[in-house]
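Before anything else, here is the set of structures, which you'll find just below.
What follows draws every value from the coordinates through simple rules; no lab data is involved. Note that the structure is predicted; figures quoted are calculated from it, not measured. Cβ atoms are built from the backbone, for glycine too; each structure is taken alone.
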Structure I
Amino acid sequence: MPKKIAQVLAADDAVGSEELEAAIFYLSRKLQEAEFRNEPVPFLSYRNKVIFETTLKLRRAAKATEGV
């Protein structure tokens, strides 16, 4: 399911790659802070981070194939 969501996001230009990168940075920091405080990892933060990272990979792969 997360991969399907990432594919939909990758095709949608409403959310820019810069916004995704900022969200990934924010979520990574949130996960690191939870780890530092020895708290449980927030599942939704982890899930969204994975979705956004996959979205960026799909977009970059699509741009790489367009240039060929």
Structure II
Amino acid sequence: AEALCDLTEREMIIIRERRLVEEGVTLETLGRKLGVSKERVRQIEHQALRKLRSALTRIVGDPEEAGLIPST
């Protein structure tokens, strides 16, 4: 929950609807809902994921070593 505090409202919507539901919403659908292109949704999602990774690193150290995210 602490890591989510770094996200904007739009970033939280995108992460929730793309990553935190069983069947994620498409970029195109989210783009229509938010009034932006699907490419912009992808960019915002990428930015939000970077923020989450950074927040996890601050909180727990290396999230990969802690087993919180898969190795890249």
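26, 12, 9 is what came out when semi-axes √(5λ) of the Cα gyration tensor in Å was calculated for one structure; which of I, II is it? Derived from I, not from the others.
The greatest value of mean count of other Cβ atoms within 10 Å over residues 29-36 among structures I, II is that of II.
Taking relative contact order in percent (Cα under 8 Å, 6 or more apart) as the criterion, the highest value among I, II goes to I.
Starting from the value -19000: which structure in I, II was helix-only ellipticity at 222 nm (-39500 (n - 2.57) for each DSSP H run of 4 or more, over all residues; to 500) calculated from? Derived from II, not from the others.
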